[in-house]
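For reference, the structures are reproduced in the following blocks.
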Structure I
Amino acid sequence: MNVHTTTTWIQKMLSSKAPTATVLVRIIVGGVFFTEGIQKFLFPEALGEGRFEKIGIPAPYIMAAFVGVVEVFFGGLLLVGLLTRLATIPLIIDISTAIATTKIPLLFGTGPEPNGQGAQYGLWGMLHAGRVDFSMLLGLIFLLIVGGGGWSLDALLTRKTEQGTAGAPLSSRPASVPTSDSTQST
């Protein structure tokens, strides 16, 4: 992979035409992951290794710490809008695992954590217990598709990269950046 290809790939990954209001989705999704990750360490019996052991996650002490770090780190990246698309991938895996281990079993009348309000099991029990998880998954998919939006570090880095490229010699500019020389006809 040459420098031009790497620069183009990074620009595509960071770029976003999403509205600045995307910051609201980043704040809620990143904020929930960030705070839930911290709570895995603050309340280990209820939200960390104790819960992981209860729901049957192998090596619960290791996995709870790992998941806590993932949620804090990548949730923080979402909050500031840095590497937004990349940060969604481990969190999509995280929330999908949570849905598969704690919400889907409710649909089939089992599960380690029955719904505490309304129907304990079945469709309504799963939908009620999983409402936040399903919303987080959709928010992550949204951010994966649109990127960090105008008020993100991704957007700032994209602008800086484009400004840096605009002042570069013609031989080092990516082909996608028009130059005044390329717009003149002879």
Structure II
Amino acid sequence: MAPADLSGPKKKAHAQDRALIFTDEASFRQDSTLHATWSRIGCPPEVPVTGQRKSVKILGAIELWRTRFHYAQDTVFNASTYLAFMEQLARRYRRRGAILIQDNASYHKDADVWSWFKSNRHWLEVHQLPAYSPELNPTERLWQHTRKTGTHNRFFASVADLVTTLMRVFEEMQSHPKLIEAYLLPFC
């Protein structure tokens, strides 16, 4: 599916005044993710590490035109956690209706997930992105924003510290949608 193939769902969402929602998942590691930065000559920046491979898993969704970001933290990504996230979105969008665009994670194609989609088709229409096409998913841009403003080049002594930072960034995106509008413009 080329980018132009998303024009159908976009037009339909506009014409029917339905929400257009993209979903995605991301893991954020407790260990520092290093990113380009500046420093004085002879004083290279140092970011300590814990040596542990702990991470926080986040399911996210962006309602494209109204710039509404939704998220849920969980311990794993699987059909059960995805369905719980879908229920969270359903509470918000069941009345208005929505077109959901998701990637091809294996649990998105699980029989229980598609059974749930089928039982909710009166308000929800689902489309798949082509395989290996994160550039077509605006939620990916929000993960980049989260890493840039929250986790790159930072030390987190505990997973709780990482969670606190993630929640701060996500709450900023929710309460100040102007912060993330520029990331979404190419998809509108």
Structure III
Amino acid sequence: MSIFEYIMVLVSIIIGLGITHILKNIAFLIQHKDIKFYWIHTLWCINIFFMLVFFWWWQYNYVIIDDWTFGLYLFIIFFALIYYLLSALLFSNREIKSYKEHFYTNRKWFFYLLALSIMIDYGDTALKGFEYFLDRSILYHFQVFIFTSMSIFGAKSKNEKYHALFAVSNLSYQIFDGFLIFNLLKSV
């Protein structure tokens, strides 16, 4: 087993926990009709699900690294933990009557962590090599600024139209970037 494979085992566990948390709670929502569904919350569940899946896929780019440092190891684990926390903030272990109320109650932590994850992703992209960093389109570099700013504003705002726009635009970008730019549907 290579060092990369060894490290990715722990990353996979953390990401798997995040995916499990989202799927388990969506199944719970489907089964309990007395809990008020909120479509913006659901869009963020889908967003974070894709972020978790794409994160795991994109980390394969670290396979080229031969000399791992403890700092790089901690960086990747910390990055995975941020994504897990985002999935955990979408749901709660306490009884919830409305996911709209839950979403806006947790928005500060959720959106500040989202902003942090975007900035960490930018660093992660740079760590994968200068050529890899430059190969990312101008759209990627632009979205870092836009979505970080939108996240910070989202943490401060309770405006439903703003949150709807942000959730839809972020999901659209995730799908566009993940499936079209990275061509994830093409066979490996």
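We did not get these values from a lab; they are worked out from the coordinates using the rules stated. Quantities reported herein were computed from a predicted structural model and do not represent experimental measurements.
Side notes on the structure shown:
- If Cα Rg over 2.2 N^0.38 Å is computed and equals 1.34, the structure in I, II, III: I
- Computing helix-only ellipticity at 222 nm (-39500 (n - 2.57) for each DSSP H run of 4 or more, over all residues; to 500) across structures I, II, III gives -20500 for structure I.
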